[in-house]
Structure I
């Protein structure tokens, strides 16, 4: 069948160059680009499936002057780069052996075999350069029309082949499923195989969770995961779906961009040990982990009606990001609109304020006769405390004069 509504992304110059480099009839668009075009969603990445084995595909692309990067050659995938834009080209495959985390594959010339190893029917749709759609599973087009997520073939087998597909399902629901349905057998397979999530690497888990929590409104997806016992299996420290709901409402009201770390915080209790353990278990980046732990362990006493001087002191001591995170979460959980707006004033102050620079340096203390080492560190800390308490108003001469009062 021909579907003119999916053709715009096919006019992409780089995609046309890739198709022109490969033999006629050997290569089709596949997966997310076709699915998103059918749904009227933006097409971010354009992927191809081809009958050519990787070496042959690479030779043809290079002969056309297209750069080739062997990004996943063990799985039949290479990346064609046209004017800096990547296009994945993957040889048709069938699974020979799977263990829930990785698969041994063999190449095939059969489009149907390739479709049978894909995760969801809506991702097993192909299209040629003329816009002709191909639906080897026989269910992809009807599921796309109904916005229904269904595993290809046996849901239980698809999940056991790769337990990450559980998270992929809920990531797709988060991004595309505000009015979508999930087939009953898909939910059952996810629930029955939830223990398999523990066998996945932390990097793969966090990558999918981060994408899920970056969707505009992942609350429905998270609630379903909670109902099916998946969230507690995966994130026992972060099962507060109500907290996520409150934050998303605040984001939409205040125009705040989705922030997966802040959303993770909204689903947790502010307790240092669980936060540190979660950061370690998910192998968060240092920046992400430090932010989560700083939020959980910050000891600043905050209130929505504290004077501005106290607010600035708290921001200076705890750091802008920590106070911003705490204030936004308190604004999200506030029971009254006025209280919420007061917390947002603190959040906006933290975001926009540039903390002043402490005017005393180690060189200044050395010139004043403070010996290097622990004493100098203690003196510096004591003077900085005085400076902060003064509202950052005390100048260097007065601070240095205070050294005598401090016993230095």
Structure II
């Protein structure tokens, strides 16, 4: 049942609004002045506030302003018997959802309430989604190795320095790239990802730099490449060690000159793109075997972050298990399962060659196959498949 707060110093108005709203199946609270209304807002959750403008102690505009400054995002519908266009404009500029004159037209009031509820629901859904996204991109762990990674991210993120992230498959290199972007001054613009290993060598240049119509057989229209899409933001080149030498040469030029040329084009296009690269390969070894350009290595590796494998951060296993148990339960709509200490110890001693990706899969398997508590026997039965 939607919950409405009426803030008005006139008892007759409060009573009239209460009767109307309760008849329409709303739950209603009342406050006889602005101070009491603000106190109730701080201590309760409401879907919509109906607030008079002219009141003793605190007027309605002051209540609105203080609510917003306190982080209360409940929609305000301002009401007044002395309303003018200027009053309505001022109220909406201050953050009110709408303005209604006294005595309120019933149909207008109910329509405005429904619209305000829709806004409130949308705001709450957006907050929930942001929390889920933020939680999904957390770097979980408190070991010395992972704390070193976090400290480096904090230092490098606000700069435009290029970063090379190294580490085995499944260690969370993409997560580190996302953290760098989210903590950078470019976070309002996109993070564009390219998996260099997943794109055929003959298409990688078109993917990165775009192409002009007719530049090759299947180029039926102009294509904007990833460098341009990430302009002003960040380009994440995952598995850069798998990029062809010809594409490496073009990436090097783009990094040196901050310019790109589309495949089949002759026009230089200026780009402002921060590049973060990642690889599971030993690039110095690749350089010695003439598979990777040394000059590109030095361009992309201003800062090098090595993400440690899980076997080198065993102290983080209990935290990861707890997080995955909670996340998977939320996904499945179930209560999180518990796990015994000896089961945790067994998980800590496993080799985890697939790193974070592997342990996440194992925990999901255990959640599906086990009872409410995961035991040492369950680990032996299901985790070592």
Problem set entry | Of the structures I, II, the one that 2.6 was derived from, the read-out being distance in nm of label points 7 Å out along Cα→Cβ at positions 31 and 63 | I
Exercise. From which structure (I, II) was distance in nm of label points 7 Å out along Cα→Cβ at positions 95 and 375 calculated, if the value obtained is 7.0?
Worked result: I
Exercise. From which structure (I, II) was semi-axes √(5λ) of the Cα gyration tensor in Å, for residues 71-246 alone calculated, if the value obtained is 28, 19, 18?
Worked result: I
Exercise. Ranked by FRET efficiency 1/(1 + (r/R0)^6) of positions 295 and 351 (r between Cβ atoms, R0 = 35 Å, to 0.05), which of I, II sits at the highest value?
Worked result: I
Exercise. Out of I, II, which one gives 0.15 for FRET efficiency 1/(1 + (r/R0)^6) of positions 47 and 167 (r between Cβ atoms, R0 = 35 Å, to 0.05) as computed from the coordinates?
Worked result: II
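Once relative contact order in percent (Cα under 8 Å, 6 or more apart) is calculated for every structure in I, II, which label goes with the largest value?
That would be structure II.
No value in this document is a laboratory result; all are computed from the given coordinates. Predicted model only: the values in this text are computed from it and were never measured. Cβ atoms are built from the backbone, for glycine too; each structure is taken alone.
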